[in-house]
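Down below are the structures I want you to see.
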Structure I
């Protein structure tokens, strides 16, 4: 999975890292009462996504990768849903509309490859921070 942050001026999502997500396990990956007491927002979003093999760009958000550039480069073939619609000739083919409608979107193989390549360039320029200190 890729990790990004919503930004303004211009409106975009800046991707600053990637990781491999672990399969959800009921109980282990749910907030308990102690978690919720420390972070009340967990009442609304009580499920954790646990990850491993984490890599972050060692810089600021300005050093990350623009998702807008990915959408400009690949158009409807950035995301799986819009690519399927484009191939069928019906439905939404605008990746910007697609991403507005979901908390997460599935990239196409081309989108994943493009984003991996751009992240590798960002890592080469800025360095990499690993998630070695993250709790599992």
Structure II
């Protein structure tokens, strides 16, 4: 089963949109959307956990220098803003240490975008379950 990361998809599809001359989501657009989700969740006393965007270098439909810079901007904000109640750093768990814009071979499902079954296990095992026991 392949899953799609909302932010990853927005940054990735921006590449094709720009080629067609259409508006495309930016890091600031995504950050604004996340802020709205956080605000709305907190209004209902819900905890919201942020997760970083995994690398996608090598997936030709998404991978550009610009999309990587946008991914880094969003990930930096997720990690450091303090706006989420907790953060799961899937990027750190899945990246190739020698080429951080890529998934490591241990997690790459073959298309350089989606993790393999073993990759999903690595991601799951990397989640601090204590994040889900904190209250607001």
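Bear in mind that the values in this text are calculations on the coordinates, not laboratory data. Every value quoted in this text rests on a predicted model; they were computed, and no experiment measured them. Cβ atoms are built from the backbone, for glycine too; each structure is taken alone.
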Volume of the Cα convex hull per residue in Å³: greatest across I, II for structure I
Given a value of 2.4 for distance in nm of label points 7 Å out along Cα→Cβ at positions 53 and 69, calculated from one of I, II, which structure does it belong to? I
Top of I, II by FRET efficiency 1/(1 + (r/R0)^6) of positions 37 and 109 (r between Cβ atoms, R0 = 25 Å, to 0.05), largest first: II
With helix-only ellipticity at 222 nm (-39500 (n - 2.57) for each DSSP H run of 4 or more, over all residues; to 500) computed for every candidate in I, II, -14000 is reproduced by structure II
